[in-house]
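These notes open a run of structures that come right after.
What follows draws every value from the coordinates through simple rules; no lab data is involved. What you are looking at is a predicted structure, and each value in this text was computed from that prediction instead of being measured. Cβ atoms are built from the backbone, for glycine too; each structure is taken alone.
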Structure 1
C-alpha cells in the first residue's frame, strides 16, 4: 500500500491510500477519485516528502535524511533547469503574461519576493515555490 497526498482543481489537499501507483492512475482515469471537500474529480498527486527507510526497514538518521533531501532537491533543480525557461526577477510579470494569454504558454522559473508570490496567488496564478539551494550546496 502507498499513501499519496492529493489535491483537487480547487486546491483542496487530502490523503488517500492505493495498492500501488498503477491503481492510483487507473482510478484517476476512471474518475473514481473525488475530493472529499468539494466532490471535484480533477484530482492529481500533490508534491510530498518521500518516506526514507533503510533496506532493513529502520528509519534513516538525520544526516542520511539531509543527504537524501539534498539529492532530491538537486534532481528537482536539474529537471526544472532542463525543462523550463529561466526568467529571473521577471518571473511575476512573465507568469501574469502566460496566465492572461498575452504570451504563449511555457514552463518558466525565476525569483519572486514573498509579496509578489502572495499577489500571484491572489490572482489565481498557479506556481510552486521551490527551495533553491546554492550550486555548491
Structure 2
C-alpha cells in the first residue's frame, strides 16, 4: 500500500458519496468489509449492509458539501487520513474526522473506522473552546 493508492481511494470514496446509488461501493470495499462510524459503535459488516447504511446516511447525490482530506500515515496495509467536511451552503454542519483504513491485497478497503468530531460536542471533562 502506498500514499498514491490511498489518495486515489479517498478521491473514489468522495466520488461514490456524490453518485446516486451504491453500485460503486464494490470497487471501494471488499464483500465482507466492516465499516465502523465511531470508535464505540458496532461496525456495519458486509457490502450489502454498508450500501444500506450509505443510503440511509446521505441525502443523495445533490447533497451540498465540501470535503478536504490529508493522508496522515501509511504503514503496510493500514492508512490514516484526516478530513474536514462542511455540509450546506451556508454551512449547517461541519465535522473533523480521522479515518483508519485497512486494505486487502486487491486494494479495496476491508476495514474502515471513523473518529468523527464536530463543534459543540466535546469529550467529557474538556471545557468548550479548549
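Suppose you compute distance in nm of label points 7 Å out along Cα→Cβ at positions 87 and 103 for every structure in 1, 2: which one lands on 2.9? Let's see the in-between values first.
Numbers: 1: 0.5; 2: 2.9.
Structure of origin is 2.
If you rank structures 1, 2 by Kirkwood radius over Cα pairs in Å, for residues 39-118 alone, which sits at the top with the largest value? Let's see the in-between values first.
Values: 1: 15.9; 2: 14.1.
Checked 1, 2; max of Kirkwood radius over Cα pairs in Å, for residues 39-118 alone sits with 1.
One of 1, 2 was used to compute Rg and Dmax of the Cα atoms in Å, for residues 71-110 alone, and the result was 13.6, 41. Which label is that?
Details: 1: 11.4, 37; 2: 13.6, 41.
The structure behind it is 2.
One of 1, 2 was used to calculate relative contact order in percent (Cα under 8 Å, 6 or more apart), giving 16; which? Let's see the in-between values first.
Working: 1: 16; 2: 24.
Considering all the candidates, the number was obtained from 1.
One of 1, 2 was used to compute helix-only ellipticity at 222 nm (-39500 (n - 2.57) for each DSSP H run of 4 or more, over all residues; to 500), and the result was -11000. Which label is that? Let's see the in-between values first.
Details: 1: -11000; 2: -7000.
This figure was derived from 1.
By the measure FRET efficiency 1/(1 + (r/R0)^6) of positions 15 and 63 (r between Cβ atoms, R0 = 25 Å, to 0.05), tell me the structure among 1, 2 with the highest figure. Before the final figure, lay out each step's value.
Working: 1: 0.30; 2: 1.00.
Answer by largest value of FRET efficiency 1/(1 + (r/R0)^6) of positions 15 and 63 (r between Cβ atoms, R0 = 25 Å, to 0.05): 2.
To test your reading of the models, identify which of 1, 2 gives 117 for volume of the Cα convex hull per residue in Å³ when calculated. Please report the intermediate quantities before stating the final value.
Details: 1: 163; 2: 117.
Structure of origin is 2.
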